[in-house]
Structure P
Amino acid sequence: MTLRELAAQPAPEDLAATLATRYRRVTLAAREGGERVTIDLDVAMESMDRREVALRDDMALVETKTDGDDGTFDAVLTSMRCEPTSISKYRLGVGLLVAPDPQSARLERLRRCFLARTD
């Protein structure tokens with residue numbers, strides 16, 4: 001089955017939209033080697049009942065990828081006292097807006113980076 005054929009199929013009845021996530025992304029890639037950095041700005045998440053949270057304006061989500069050990073940008077982040085953590089924007093958004101997340105205690109410092117939006 002092709003992607004086009006799959007997309008023409010109705011969604012299973014037990015699937016429903018849960019969360020909309022928006023962000024602007026900047027990607028930096030090393031000219032040599034495999035190091036890459038993505039920086040997500042203006043991150044906002046909205047539940048289907050229109051509640052919304054947004055990443056504070058003074059923050060960004062940064063992801064680094066390297067072929068081996070820590071890369072140059074990892075060293076820069078470490079020097080700025082940025083602690084690495086593994087997150088899913090979707091799971092974080094669901095935990096903030098839709099349903100309690102059993103891992104929420106682990107993500108409490110991330111929760112403080114998001115503000116409720118009231119437009």
Structure Q
Amino acid sequence: MYHDSVGEVWYQLQMTADPPTPTVLPVMECELGRWTRQDIVLCVPTDDVIRVEPIVSNTNNFMLECDASTPLEITDGSPLIIPLTFVPSMLGTSDQAAAIVFRSQQVCEVAFKQV
């Protein structure tokens with residue numbers, strides 16, 4: 001910035017950001033011995049290709065239908081749709097919640113909660 005009476009002015013900003021709050025997914029319900037599925041949609045608001053690593057906290061009841069051994073790539077303009085499968089292991093909702101996190105070194109992590 002340039003000011004006529006004082007000349008050039010510089011600012012040094014020190015910024016911090018909190019991670020976004022997890023997105024709460026719609027409740028998934030089905031009969032014991034069956035399964036149900038819903039999609040998780042990831043979008044990139046930049047022109048970059050973002051690589052994310054999926055992590056599911058409760059692999060007994062939830063599974064992402066993707067290859068978790070390699071990072072997933074999200075490109076600009078085309079959302080990445082990842083099916084999430086739920087298989088109940090008991091009646092009720094006790095101990096059948098999960099956190100689904102997509103970690104990236106390029107951007108902050110994106111988290112979803114299934115409660």
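Here, each number is a calculation from the coordinates, and none is a lab measurement. Everything numeric here is computed off the predicted structure, so don't read it as measured data. Cβ atoms are built from the backbone, for glycine too; each structure is taken alone.
In table form, for the structure just shown:
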quantity	calculated
Of the structures P, Q, the one that 1.29 was derived from, the read-out being Cα Rg over 2.2 N^0.38 Å	P
helix-only ellipticity at 222 nm (-39500 (n - 2.57) for each DSSP H run of 4 or more, over all residues; to 500) from the coordinates reads -5000; which among P, Q	P
Source structure (of P, Q) for distance in nm of label points 7 Å out along Cα→Cβ at positions 32 and 80, computed value 2.6	P
Which of P, Q yields 0.70 [FRET efficiency 1/(1 + (r/R0)^6) of positions 16 and 48 (r between Cβ atoms, R0 = 25 Å, to 0.05), calculated]	Q
At a computed 25 (relative contact order in percent (Cα under 8 Å, 6 or more apart)), which of P, Q	P
